[in-house]
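Each in structure tokens, the structures are laid out below.
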Structure 1
Amino acid sequence: MDVWLSIVGFLVVFAIIFSIMSKKLTTMIALAVIPLIGAILVGQFQNIPAMVAAGISKVAVNGVMFFFAILFFGTMMTAGAFDPIVKAIVKACGGNPLAICIGTYILSTVGHLDGSATTTVLLVCGTMVPIYKKMGMRLRNLAAILGMAAGLMNMSPWGGPTLRAATVMEADLTAFFQPMFVPIVITWAIGLIPTVLLGLNEKKRLAAQNVNVSAAEIAAAAERTPEEIEMLRPKMTVINILLIIAVVALMISGILSPAAAFLIGTAAAWIVNYRSAADQKKIMIQHGPNAVFVVSALYGAGVLMGVLSQSGMAAAMANTLVSIIPASMTKFVPILVGIFATPLSMIFDADTFYYGILPVLTQSASALGISGAGICYAALVGQLTLGWSITPLTPATLLMCGMCDLDLGEHQKYSLRFVWPLSIVLLIILAIFGLII
């Protein structure tokens, strides 16, 4: 029976991977329907309701958190809470290529607070592409810098990959993230080194070409559209910034759960900035689609994990993998996962990897005596975090290439030189902090 459970389990995982990557099914349908077929094949049709209920109950709180995190930070961006930072960056940059590169790195970090890569690309590229073009700077550098900064920020508790990894581990999201905080901050600081080198290289190149652009021309290139101006709430900027600090502090401190913090924060943000139903509807239309897409996939993943775990398929698959992994290689499994996490982003999308492959890896790790959390931390150094900007499997990457006038293949080869080494740096730091092994 264990052999049949293992076979069906792997067939379910492979079918999900194939259907998602080939776009035969949407992520939510693939995750929610294919496991049910697997349950029928192993003779557990009568247990499907209990399996589904068990799986969904494990992801319900994270689904609420992710939905309201996107709405909260999306509301703040629409209201212009980050505009003082954007304006300060643009003003500080002047016509200095080095300052512009550093400004891009900082803006990308702040811009990715909502955890949505699409929103970040629109904010950063919308602001910086005109500046880069005005300066004659190479847009491939903008994309590389954006990939590094936003990739690190994508490991935030409300970021998609961390949310998925914590869901797989059935861990409290805040407790899962807290050990990563300091390593991520250290890696972010190290990420300034390649950013500075890119800026110095551009400065040298443009000086040789005698390019000189005034600060006024730079500022004019970063102006907002009339539609965006209409939704700005400049008088509420200080209150909005204090609200952001309060929500994040309450969440990280553990006083409020992430779901409660962002739900209350969203309500407060709407009361402060958009009291009319019409304005709130505009916010929902603007930021709701990102939230609905990811949350629906998350609940689909709940079905998958409920079926795999409750039916015994996950345990059987783990036992199969344990039997074929040489004992001498056991301790290197998390390191190997971390080393190849970034380039594997070009092959596996987030849902496929975190909900299809990672559960099998963590189950196998536990059977081998390795921390399943270590596997998850290793995967997070690159899999759709620092590797998000090079995958063709997410709309944000294609949007970024389009806004930066970049060929996807050339962009991948160039950006990989920056994001992959940075992921290895993070892997080493996580190992030093004892999170990997």
Structure 2
Amino acid sequence: MDELLAALTDWSGRLSGLLWGNGLTLGVLLGMGLYLTLRMGLVQVRGFRHSLALISGAYNRPEHEGQISHFQALSTALSATVGTGNIAGVATAISLGGPGALFWMWVTAFFGMATKFTECTLALRFRRIGPDGEVAGGPMYTLLRGLHMKKTATAFAAFALVASFGIGNMVQSNSVVDGLGYLFPGVREYAWFAGTVIALLVALVILGGVTRIARVASAIVPFMALLYISAALLVLANHLDAIPAAFATILEHALNPWAVGGAAVGEAMRWGVARGLFSNEAGLGSSPMAHAAARTNEPVREGLVAMMEPFIDTLVICSMTGLVIVVTGAYQTEDASLVGAALTAHAFQGTLGTAGAAVVGIGLSLFAFSTIIAWSYYGDRSAFFLFGERAVQPYRVLYSFLVLVGAAVPLQLVWNIADITNLLMALPNLLSLALLAGLVQKMKNRYFSRPYRK
């Protein structure tokens, strides 16, 4: 059995590396963002102020259809995207691609804002609202109701269901234990007990459906983001004079092959784009399922709210992590054990002492927990699409149990499967974006042509 698992881990690792590590995959994902940026007329710039007004509640309409507010939809989607990628993913990108990787994460996020706008506008346009007011939406409904591609819609839902158990669940519960391990090293010896507690907390949230998930997410997300950003700003304030040089280093490593070598620039691009896409999930088709539940009859309105995800996730939170690692010089360490979250903890600890490591530990735990509860909704919408209402509660129970399993078992095989299914989710979603971009463009133009956009 051990030999079989080892062989599966090795095979899936090579397949995952092939899928995510080649220029074609990254080019398609980034290229779609560039195409949609141009097709939507730089909506991420022109619609930025209006999206802030929407999030603040200025355009809330209680009489509209839906289950949660704009802010709650954004918080739920951010719960899934703001996760281990913001702490461990950025550090990994800089470790393997150099400081220039951070620049390519910024590029990915900027184009990703247009992708999020498009895929979430479509999710609202083609969502399904049941007789009881419960909403189901996402790329599977866009493919089914917008393009009449039932088999492709079914494939997306199946891949999303599998991915929810991996990247959304077991990987994250393991990361919660990891984060707690920074604060209390003994936790790792009692991983099963920690996993049981986490699983019970997750069950208490997700068995209440999207309304309870949204309430918890809208409480956790602002708190954890402010805590982490405040600590990062404190580190940066202590290295104020190093910030201009840090930006110069990032830009040089990203764009100047004569100074750092063409291979180094290529690695920066590869790891920056890959980790950026992994962190903000633009084009993967996951967050449209959360945004589809928003209380609005204006699809474009929720698309504008959704495009703030890559901005907050990557351009704000990931930038904080990356700048702390660069200004403190932590990325230059020769200690091979300092990779991923450990490198980020090392960077914070160098300035803030044990409190810095504590912030990383708490941040990692909260980020991962919020990802678990948000991805449960993505999985249960996929289960609903595939098997109907009867499958939703059994799915939630199984999902809660696997949180316990994930906290205590080695996860490389799960990581590999999650990476593969994530990309397989993206393919049908990108197809729908390419075919329906013209429709979204017309909807956007019609919305912005109205004087007050009421």
Starting from the value 0.25: which structure in 1, 2 was FRET efficiency 1/(1 + (r/R0)^6) of positions 34 and 234 (r between Cβ atoms, R0 = 41 Å, to 0.05) calculated from? 1
Upon calculation of semi-axes √(5λ) of the Cα gyration tensor in Å, for residues 154-313 alone from the atomic coordinates, which of the structures 1, 2 produces 36, 27, 17? 1
Structure responsible for 28, with relative contact order in percent (Cα under 8 Å, 6 or more apart) calculated and labels 1, 2 on offer: 1
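The numbers here are math on the coordinates, done by the rules we state, and not lab data. No experiment lies behind these values; they were computed from the predicted model shown. Cβ atoms are built from the backbone, for glycine too; each structure is taken alone.
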